[in-house]
Every structure is written in structure tokens, then in C-alpha cells.
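Derivation of every value follows stated rules applied to the coordinates shown; laboratory data play no part. Since the structure is predicted, the reported quantities are computational estimates derived from the model, not experimental observations. Cβ atoms are built from the backbone, for glycine too; each structure is taken alone.
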Structure 1
């Protein structure tokens, strides 16, 4: 007989990256502990001003389910479906993603297996990995090109950029041409348009960058605009990527039915949980659509869960990494992966394989909360 008896959450500080390239966003970390001595780590996606609200949802959800003996990821998923009553939203789904992730971590430790060996018997030993080159501050084409060269030397197998960030359509096309010249044509170059409000921006940009062979065309319009996505897909012939802002599976079912996407990129820490992610992967596979999990989160807990998932299913695409976030998370977390020759490989540790020094984490924390759970 085992019950959850403690839930702890940390909101990390937002600070500049060590190299000054970008601002590291706050992360929400979760640790669940059972009265049998097992513990699991999870991570919730964050957006500005919502962090403490998500933490409250996490604590309220765990408290409401603390009476359940041997709470498994599957049982948690079923209970959450009832609690949500069809009203999820990304903040609620970020909370459930973190909780379910931690339950999977506990499951792996109980079974003494890494998560990917629990999720699949046909797992891969390593998966392709790409680097997202993101900065809140505008970087001109020369700085961006130089950054791409630095990142490639770190072993990544692809680069994603934001060509429309503070650029006109023509300037974006010039930027893409310069980055392609830097990378060469053998290296995948992903373009994230970050949801222009006017569909014509994406439609005008597409023919200007077609000769530079972008690997994909991400968020050329808001993911909820299914008919617009379909129009862009049909008119451009480029691989359309969407899904990072959506949660649950209904949106993904609708988008598949409309044949409006080539690759889904639901976020591992906000889609609702690993079980929902698996459902999306399986549905996508039936429709010849691939899944490349989004991970604008820490390069510790969430990134590990993402890689475990990619290792478990053959129709998953590249895993997403933010190189600037790695040195920060290593201040309190072990490095459980290696990136070489375009692939990432995990240590063969139990569960998610993440070990966090909570004392060091506390030094990088802006807010901490814990609850001792009542089983009655």
C-alpha cells in the first residue's frame, strides 16, 4: 500500500544565460514523494504572470487525489478527465503534464527501468536533436550566422531560427539565405514564423525562401486556424508544423481530419501528459504525420521526458533543445545526456534519469511551496 504524501514545487529565477545570448525563462519544477520512499520529478510549461497560478493548480490537483492508493499515470489521466469536465486550457494541462511526468518517473524507479523501456519494447538508442536559436533581443543576420556556427560545433543535427523576428518579409528571406549559406544544404534548417496574424505574410514569404530548402515551416499561422493552415499547406508545398500551443487531443484530431499539417509539435510540458502525447503520436502515425515534441522548458526534467518519448516511437522527429538553457540547469541538475553527430543519447538510468540537488535548486528559486498530503 502506497500513497503520495508530499508535493513540492519550485519556480526558478529568470536570469540572463551565461553567454548573454538570451533571457532564461522561469521554470516550474515538481517533486512528488510517496510514503514508501519513492519520488518523481515533473515540469510544467510556463508563461509570464501565470507561474504561481499553475503551481496552485498542481497542489490542488495532487491534494484532491492523495487518497488514491498506488496512483499510476493511467489512473491519474482518467481522474483528470473527470475533474477537467471538458474545460482544460493550457495552464491546467501544464499542471497535469508535470504531475503525470512525475508519476512516470516514480513508475520507472519502481520497475528499475528507464522510462523509454516502459513505454515501448521497440525503442531507439538515440534520437536526432536540433537546436533552437532564440533570443528575446533582435540579432542581426551576421550575429545569427555566427551563432549557428557555434551551435553546430556542439553536435546538433539541425538549426531552427525565427526569420520574421523584427524583420520585413524581404529581410526575412535574406536572413534565411544567409543562414542557409552558413549551414550548407545538408543541414536541416527549420523556420519558426511564430504565428503571424496575417496569413498573407506567410504566403508571401514561402516562395522567397523555397530555394533554400527549409526543413519545415512552423506556425505560419495560429494553430487553431485549421482552414488557414490547410490553405498554406496546399499553396506552399512546405512541411507545415503546428501544435505547441494546443492541449488535449481534440485539436489534433481535427487538424488531422483536415489534412492541414505534416508534423505536430505538442509541448511535452503543456499538452496534458505523456499519455495524451502517446495518443497524438499514434493518431498521427495512422495519418502519415510525424511528431516532433516542442520543449521550451528546462533542459533537465522536461527535456529528458521529451527524449524518452522520442526514443519510444518510430514516427517521432527531432528532439528540440535550447543550448543556452543547458548551463543553467546544470547548476542544480545532473547531465544525463550526450549530444554528438546530430543525435542525443540518454544515460541508462531509472525513470527519467534526472537527479536534482534541491539545495542548489533552492539557490536558483524565486518561489517554493510544499504540501503534506492528507489521505482522508
Structure 2
């Protein structure tokens, strides 16, 4: 298993950093926040990203993708973290694209994957039904009525749900908590669908989805009639783990940016006629953070490599990477604020935007507590 980027992946990483620094600086995120843009991202920027081929990066060539692999896509997410760039790449491509690729029939893949890769349509995953991520607690129901399914329930914190053409709804095909899960592609314009914008600390695109007697045709259940024995749970776990690893990669980039800004500040801020970075106690704190960042990078690279090589320990590595990223998001950002002093908590200072994104990323798709517990369960404890 190699944790190093190959030449193609290094070029992709360098081009992503350069592109986002020029086209999506932190100032753009401040502008989006202050103007309260409901989409949470800049459509023109998204179109540029589509033209660069990022949404098609990990899909196989047989489906019209570029087959770059997740090691390359992870480098893109790390670059997104460095510039705090808001893009619907995780929601539409990693979460929903993977579900369509893994659980969809041939006709469903042919209908949905091309429009996801060319950016003409977006999808969002509706899974969580409470304040904390827990994909096992699904109360939304789907009942068979003739040739259709009828969905009822409520979903919270749907990433990039506002403006999405479809949402993939995770629902129980029955009333019992033990009933099989189903994945249903729901048109957001359907009768009985209500999407309400929800603002979190990072000011991005989240929605609360309410479903009341929503009818979905049988061919819009992923797998549908061609795969009546579809295990939606396995497809969902695979998509979630890939998304968790990408979030960990974004967190790595986000924290490296905060670390480097803090390191530069310690060299500039003078106290007692010397830079405060010369104080040994502060050097020790920065050294510990640097060590933990390097450890996180190893975890993220190992997890990305496991995706590309179809490693048997993918689930373990996904929880290891996301759990460490979540914990370090809290620790490093707290340290960054303390080392900056009062200026670190002012709204006009860019560090504030970085910290707010880190706080949401820390909780998204499971925080450190969730993933430590999951890791222990996977190891048999």
C-alpha cells in the first residue's frame, strides 16, 4: 500500500490548489455567507469545476468517467479545504453518484450518471433523522401501493438539498426497525415534498426534507425490479465510507491552512521585543499539532488507497480517518484561536470562517465519538 501520490495525482493536486486559490479564495466564501446565497456555492465556479472533469474523476471509463481514483479525488478535497471552497462535489458525486453506480440498474445508471458528471443536474442524499449522524436509526417509511412506493417521513441536514433535482431518500420498507432499507430517487418537484433551507455555522447549503404521501414509481427505487434482492444497506455503507474519507481529506486541508496561518502569525506577532514564536512553550504546542497533522495525513492516504485497491479494511480505515479528523478539527482550531489571541475570534479575520467550517465538518457523517465506537465494533469489542 503506497501513501504517496503518483505523478498524475500530484499534478491534479497542484492544479486544484492553484485553481481554487485563484477562483475560490476565502473571500468568496465570506461573500456567499454575507449575501445568504441559498445554494451555498457559486454556480459559475461549479461549472468551471465540471469543465475540469472533477465530477467524473472517480467513475469508471465504462460509465463515461475518467477513472482517476480516490487518491486523486482526495487531493482535490484537500485543496478545497485549504481555500474553504464550497462545492456540491461530496453530495452529488461521492454520496449519490456512488449509490447510483453501486445500487442502480443499467438503465438507472445510464439515466443518472451522465447528468451528474456533466453537472447539468444535482442530487442529494437524505439520510439523517436526528441531530447526530446515525444511519441505523431510520424511521422514514416506504409502502408498496400497486406499482408505486409511498414515502412518509422527515430528514435533517440534507447536504446541498436546496436546488437539487433529486434526493435519494433512505427509507424502511415497512414499519419495523428491522425491515430492509430501500433507496428511492425522489424528484424534489413531486407533490408532498417540502425542502426548507437550514443554516449551520458554515453558512452552506443544508435543507430539511419533509415527505408526506410522496409517490415514487417502482423504477425509481435503486435496483428496482431487476434487483429485488438488492442490499441497499451495503451500498449505503460503501458510499458513506467514501464520503467520510473525502471529508477527512477536506479536514486535513482545512487544518493545514489554519496551522500555516498560525505559524506565520507567531513569526510576525512581537511581544517583549521578540516574535512570540520564539517562546519555547508555543513551539512545543505547534510541534505537537504538526505531528498530529502528519499522523492524520497517513490515515487519510491509507483510507484513500484502500478505496482504490478495494481493501478489506476500508471500513476500519474510514472510521479511523474521519474520527481522527473530527477530533483534530476541535483541538487544532481551539489552539489556532488561542495562539492568535483576541484577533482569532473577530469576524473579519479569515480564521473565523475556517473554524466555522471545521465545526460543521467535525460533526458531518459522524463525529469522533461515533467513529471510535464504530471502529471498536468493527474490531469485535
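Annotations for the structure displayed:
- Origin of the value 19.0, where mean count of other Cβ atoms within 10 Å over residues 190-197 was derived from one of 1, 2: 1
- Computed over structures 1, 2, mean count of other Cβ atoms within 10 Å over residues 150-157 reaches its largest value in 2.
- Value 63, 44, 40, calculated as Cα extents along the principal axes in Å, assigned to which of 1, 2: 1
- Structure from which 4.1 was derived, distance in nm of label points 7 Å out along Cα→Cβ at positions 118 and 358, options 1, 2: 2
- If Rg and Dmax of the Cα atoms in Å, for residues 62-157 alone is computed and equals 19.9, 58, the structure in 1, 2: 1
- Entry that produces 121 once volume of the Cα convex hull per residue in Å³, for residues 206-349 alone is calculated, selected from 1, 2: 1
- Once relative contact order in percent (Cα under 8 Å, 6 or more apart) is computed for every structure in 1, 2, the highest value turns out to be that of 1.
- Read-out helix-only ellipticity at 222 nm (-39500 (n - 2.57) for each DSSP H run of 4 or more, over all residues; to 500), computed value -16500, structure in 1, 2: 2
- Source structure of the calculated read-out (mean count of other Cβ atoms within 10 Å over residues 174-181, 12.1) within 1, 2: 2.
- Mean count of other Cβ atoms within 10 Å over residues 70-77 - structure with the largest value, from 1, 2: 2
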